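Right after this note come the structures.
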Structure 1
């Protein structure tokens, strides 16, 4: 089985968009600091201090421009990725299914996430915690794509053997959760392809 465009690219556009927002906020923060430093320079008559403030403003302007440009690049990339998927959904599928795909992916990741219970001792990287960490890493890569004809769920197998056992112990829960959430699809059993597990549902 192969990942769909949604699985490969669209779901990654959301972190890109959030990163763009963060870069824009950093740019605005630098602009605020520039405004504050300009006010500070006007309130003092010490030439050496004014020169220091002006030098700081120059560096802040450079930083603000840098974060602004990064924000533009990220928002452009995210926009291109989103536009392609939105066009496909509007023409061949539906925006409702796109929303179901995003919601289903997010919901499953939250549902299956295992809270790491670090001990109070110094040994916080115990074997159990490493296994849970590896399991959670795989859970964060779960992807679900819903369209008018089928439902696909992908998850990458963890590297640790014990983490793989943890994941395999919940596959029946995953199938039940998906079946209950999407009753209009006939859900088959999990299939392993290489180092990944796939769950497929066909519309009834």
Structure 2
């Protein structure tokens, strides 16, 4: 088991390197000089060149990639041009909301997927089984963003039961914070619930 996990973890490394390389190259394919964009059209050539030296844009692409990767591994993702502050700081500020949504969507997928899979396996070839499998197929096929828009249209716009957006920390106000997260959690967790239901059914039948 440990050897299997080690092989799986080692297999992730080249994938992460390729993703990082692709992201790096995509940024460099965007037309325009970042130094000129940051300083504006009134900047002198000397100012632009000085900023390019400061940002390391005068180096070759392989050198820039290695420097960028080294900084990223140390947790330094650079400065955000739009926010005017470190990217790591901006990410950490948004991490609590992301974790709340991830945990709630996982809870929803397990709460729905496991009982549905058990029901389908116990009532194999019955109408319940067919209903669960058809719903699971729909859950796998429907894009999360489309489901999210549909839920907003029904439960926020038409019925007015749940808010269509916003964020309230759940540890400060549990009720309002939970209401804000319900629709996005269902949107993200519905596909996972469908997959869990299918896997649970297959495992119990085996």
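Bear in mind these aren't lab numbers, they're just calculated from the coordinates by the rules spelled out. All figures in this text were calculated on a predicted structure; none of them were measured in a lab. Cβ atoms are built from the backbone, for glycine too; each structure is taken alone.
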### Query
From which structure (1, 2) was Kirkwood radius over Cα pairs in Å, for residues 7-94 alone calculated, if the value obtained is 14.9?
2
### Task
For the read-out Rg/Rh (Cα atoms, Kirkwood Rh), for residues 23-62 alone, a value of 1.04 was computed from one structure; give its label from 1, 2.
1
### Task
Out of 1, 2, choose the structure whose coordinates give helix-only ellipticity at 222 nm (-39500 (n - 2.57) for each DSSP H run of 4 or more, over all residues; to 500) equal to -22000 when calculated.
1
### Summary
The value 20.6 for Kirkwood radius over Cα pairs in Å, derived from one of 1, 2, belongs to structure 1
### Task
Using Rg/Rh (Cα atoms, Kirkwood Rh), for residues 111-150 alone, single out the structure from 1, 2 with the greatest value.
1
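One of 1, 2 was used to compute FRET efficiency 1/(1 + (r/R0)^6) of positions 79 and 143 (r between Cβ atoms, R0 = 25 Å, to 0.05), and the answer was 0.75. Which one was it? Each step should come with its number before you reach the end.
Numbers: 1: 0.75; 2: 0.15.
This value belongs to structure 1.
Any idea which of 1, 2 comes out highest on relative contact order in percent (Cα under 8 Å, 6 or more apart)?
Details: 1: 18; 2: 22.
Across 1, 2, relative contact order in percent (Cα under 8 Å, 6 or more apart) peaks for 2.
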